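Each structure below appears as structure tokens.
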Structure P
């Protein structure tokens, strides 16, 4: 393999997309239960809203959040002289990790956790807009509040899973 390809780094969109796709069904279950308990609509209707909203978030929102993270990294790189420490790099360059081959095992889950921030914001916006449209007869504030609450819970669970994974695999 040419050295230029071997040193290209790790585009985290691949890792993040796979991780979010694996988590899709559990997230739909958790968020459906939260929305159902909050907005008091038929369970099947709430499930349809949450499933569609999360599918769109996974297919469209995750790549958009990753792309915005990449753009942010590019502009920050032009303005800031970052440390070469792998831990700092995993946070400041979470969207596209440089190939610190000996450290990628723990850098990838750390970068995934960092990317949950932008993904959360995009998720709330996309899912809120979809839920608002599909549940237009309900008060706007109630729908947005339920979507926000459901996403807070699901993203806290994703973050907790990542922390547990790092603890089990990398705690000394």
Structure Q
């Protein structure tokens, strides 16, 4: 199967955000930060109450802990999205808007763009992930190939080839950052 398409900035951003949202390490880190800061605010409130019997200060810190716990996920997602956009703009500036070719066969995936050509063994990949706007061919080592859905003439054919290519099809059409 041969595909020719152009990757835009949004394609690279989607790939980074998808990989992050499925990373166990990142999810643990965010959960840990969410809990540690909320508990710290709560403990400061308890210490202030025990020291001075100042209920107002204690309630303020407990409220800050609750607010942190509730608002942190939205904050960290927004901040991470901004950092990913900045990173993609700096790192992939020369690749955005450039035509590239992708050939998928039983031996591997061949890529060709203005920077050169490459071949990756198919054994390095394990999943074909479909989101609402992209296909991601991913592997356990973090390797990933991005294919915008609008560039695939016959998406059903690509999905049906997953068994021939020894890839697991993962339906993530409802995924959103």
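When distance in nm of label points 7 Å out along Cα→Cβ at positions 85 and 109 is calculated for each of the structures P, Q, the largest result comes from Q. As an exercise: distance in nm of label points 7 Å out along Cα→Cβ at positions 61 and 141, calculated from one structure in P, Q, equals 2.3. Which structure is it? Label of the originating structure: P. Starting from the value 1.6: which structure in P, Q was distance in nm of label points 7 Å out along Cα→Cβ at positions 125 and 157 calculated from? Label of the originating structure: Q.
Between P, Q, which one scores greatest on relative contact order in percent (Cα under 8 Å, 6 or more apart)? That would be structure P.
For distance in nm of label points 7 Å out along Cα→Cβ at positions 77 and 117, which of P, Q scores largest? Greatest value across P, Q: structure Q.
Quick check on the output: 13.2 is Kirkwood radius over Cα pairs in Å, for residues 45-100 alone, derived from one of P, Q. Which one produced it? Computing Kirkwood radius over Cα pairs in Å, for residues 45-100 alone on every structure in P, Q gives 13.2 only for P.
For structures P, Q, calculate mean count of other Cβ atoms within 10 Å over residues 29-36 and state which one comes out highest. Once mean count of other Cβ atoms within 10 Å over residues 29-36 is tallied for P, Q, the winner is P.
For distance in nm of label points 7 Å out along Cα→Cβ at positions 21 and 149, the highest value in the series P, Q is held by structure P.
Tell me which structure, out of P, Q, gives -26500 once helix-only ellipticity at 222 nm (-39500 (n - 2.57) for each DSSP H run of 4 or more, over all residues; to 500) is calculated.
The correct label is P.
Quick check: 1.05 is what I get for Rg/Rh (Cα atoms, Kirkwood Rh), calculated from one of P, Q. Which structure matches? Label of the originating structure: P. Each of P, Q could give FRET efficiency 1/(1 + (r/R0)^6) of positions 37 and 53 (r between Cβ atoms, R0 = 30 Å, to 0.05), but the derived value 0.75 comes from Q.
Each reported figure results from applying straightforward, stated rules to the coordinates on display, with no laboratory input. Fair warning: this is a prediction, and the values are worked out from it, not measured in the lab. Cβ atoms are built from the backbone, for glycine too; each structure is taken alone.
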